[in-house]
Structure P
Amino acid sequence: MESAMTEATLSRDGLRLHYRTWPTQEEPTARVLAVHGFGEHGGMLNYRFLAEALTRRGFEMWQADLRGHGRSEGKRGFIRTWDEFRGDLAALVRTIPHDRPLFLCGLSLGGLIVLEYAMQSPAGIAGVIAAGPPLGKVGIPPWLQALGKRISRWAPGIAVHSRLDLASVSRDEALSGEYRRDPLFHLRGTARLFTELLGAAERVRSRAQEFRVPLLILHGTGDRICPLDGAYLPGAPKGLVQQRTYDGARHNLFLETNRGEIFGDILGWMGSLCEIGQNVRK
């Protein structure tokens, strides 16, 4: 699988953003644009697992390293405004061929990014998968949250350790250790990134009625980084949102002991939408 993966860059706002493509052996059924979480990058172990599961079933996967993450340029863990994430995602969407259905799939911070993007720009998006999105509480100590809000006003670029509970990454201790040892993984975020994240989460919650694309929200009941509280969007149009919860699963669902089940749920959901789309076109 990894030998077939290709890498390239695109330019935006004077930065080079690194992205990867995992192709299928045959013509793809659909394409999936995956967005990683805070401190991660698209080449990490959990996304290699995801790419393998998707490509085996005919879904081509694309993934960029967010600005300030992985091999992309930019100050680590920093954005000036949320528009930068949205604009970067839009640039990659424009890069992807549109001859097949396009799904967005995000984990953690990436889940929030794809939800907010689809709410603002639904055109051309077949569906959105958000795994462990930070729509409710976040596992950052309250004192650090309060400090971050103050610092964001006068020193938005100051970076601090996020103090996320890494024991809540996965129940698979061996894979969790390998994940944390990735040389490009980091836990330093800026105050401005934190406050922009909170603002984006509030927009998604308060404007959920504006969603026009199918949503699949996944969450583990053992997630202490982005607890289950608030993950569902009751304001979204009726029948548009499906939620799956996994008993005992922790935050990084793509690295979890039951990831086969989770990938199966994602593939089944996308496959159903692709089948519906084919029937409509007929």
Structure Q
Amino acid sequence: MRLILSTAGFLAGFAAISAVEAGPVETARGLLAHRAVYDLSLGRRADRSDVTGVGGRLVYEFTGSTCDGFTSRFRLVTRLTNADGVARTSDMRNSSFEDGSGRAYDFVNQNLVDGRMVEDTKGVARREGEAIVVTVAGVPPKTASLPAAPRFPTEHMVAILEAAKAGRSVEEIDLYDGSEGGAKISRTTVVIGREQSGADDTAAEPAAASAVTAGLRRWPVEISYFDAAKTTGDATPEYQLGFLLYENGVSRRLRLDYGDFAIAGTLSTLEALPATDVCK
């Protein structure tokens, strides 16, 4: 069994900035520094799926400001059990820093499977002219020049929020998040549901009944992730990420859909972290 998940791609679903557009800047300034914990379980499985059980936890932290840049950290531990009762544990870790102008992105991606390191990538991405220039640490370091259009993860989230506020229901946004060795671009199709406001039904996730989400607008969001390098063949997404998105960047009602099975993420802890937006 294989859990297909872009480490920072998942992060992009949670937490960007166009320095020349007032709207995105204001949206970015409204992002909440917070720590959220999600308990994972099996949300759905097809008869053909080898996965019969899911457990685990996602811990996510987001801090920063448009002046100082944004820092994200998350750890996703999943335990998948197959029909023979054999379990495999994946421990995915990411830390990243994105500057407030959207011109630089530093990342560290690690993935351990049953305690064995299968990915350990550290890199930097810089916008230079008409390209994103990526340098991945190693002996020797590896460099790549990619198209400049893709958004970094916080930029990506701000673009989604801007589309939601404008009442748009579908957006196509390319994403660069440093996944798969630092050379991958994902094409994402974002479907945004109708805006919700007023009283919030948090019965299934009591942690969401918080002062940091009270009274905020929110939208159901579905993001399909495609490998931008694959231009022919079946247009089936690698995976889909669904969540309820608040206008301050907090998310709940998570769903990771891999086709044969889906993982549900229930918000169990939500806390605001000290704000650092001290622009001068």
Structure R
Amino acid sequence: MPERPDLEYVVPILRRELVGRTIRALRTKKPVVWRVAVAGTPEALLVELSFADVQRRAHFVLFQFASPAAIELVVSPMLAGRFALADRRTRSPGDLAVGMTLSDGRELRYRDEVQMGKLYLIAAGAWQQVPGLGTVGLDVLDDGVFTREAFRAAARTRRDQIKVFLMDKTALDALGNAYADEVLWEAGVHPKRPVRSLSADDLDRVHDAIVRVLGAARSTIAARQPPLDEKLRDFLRVRGRAGHPCARCGATIRTARVHAGDAHFCPHCQPDTRRSVFVDWRKLEA
């Protein structure tokens, strides 16, 4: 899915290009992406509304409309969702899910080749109607909020693995698969380490790695200015590099199952220290 650095780049562009524009027409190519929690069809609800703001919240993009509209469009791009702005007369891509013709002649396109993303139409501000939107955690790019102390406090009650914790949007706003792997590689922590096994120093390293990795990724994407629908990943050090040498030590990058997903890691830089420290003294004496 688009992750925090991607959305930090995409959302300001959408805000700049959409605010003040009016939706003149709407077409749906993949109806499965819609989730409508108010009365009416997407076409009846959205056509002739004007954009008032575009915001990011966790991994969601929120489209808000000018008064007297009382609805909000919330997009969860999931694995493959992405946005594009194009002349409405240009040929539609095969992965087009929804297109909105704008008052300036362009079309806002939501593309999703695997149809996992969701577009929620809800009453304005009714965020609890969207799974995962109502409660989000510490803003990891706000240095006034995301301190070492706040991160340690969030970790204190966790009983899961560190990668699962990092990807929990109710705890941290926000990391996904790719950047969780990058953070743990940077910090030298195995993705399956139980959070409660990490020392205060370990947690401080992870905290600092979050700040460095996400900050650097945000700067890299902004500097390279990719097309709106392109997701840059070629500068990552470990994610997607299974079988390649580690950029730090040269060991081969491996993958492991973590919860319902996977993790990419270096077995040398991120040693697995989960083995029991119990010593059988009888064997030593034999």
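Every number in this text was worked out from the coordinates using simple rules, so none of it is lab data. Note that the coordinates shown come from a computational prediction; the quantities given were computed from them, not determined experimentally. Cβ atoms are built from the backbone, for glycine too; each structure is taken alone.
Data table
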| quantity | calculated |
| --- | --- |
| Which of P, Q, R yields 0.05 [FRET efficiency 1/(1 + (r/R0)^6) of positions 39 and 207 (r between Cβ atoms, R0 = 25 Å, to 0.05), calculated] | R |
| For 18.2 (mean count of other Cβ atoms within 10 Å over residues 111-118, calculated) the corresponding structure among P, Q, R | R |
| Structure (P, Q, R) behind the derived value -11000 of helix-only ellipticity at 222 nm (-39500 (n - 2.57) for each DSSP H run of 4 or more, over all residues; to 500) | P |
| Structures P, Q, R, by percent of Cα pairs over 34 Å apart: label with the highest value | R |
| Among P, Q, R, structure where mean count of other Cβ atoms within 10 Å over residues 63-70 as derived comes to 20.2 | Q |
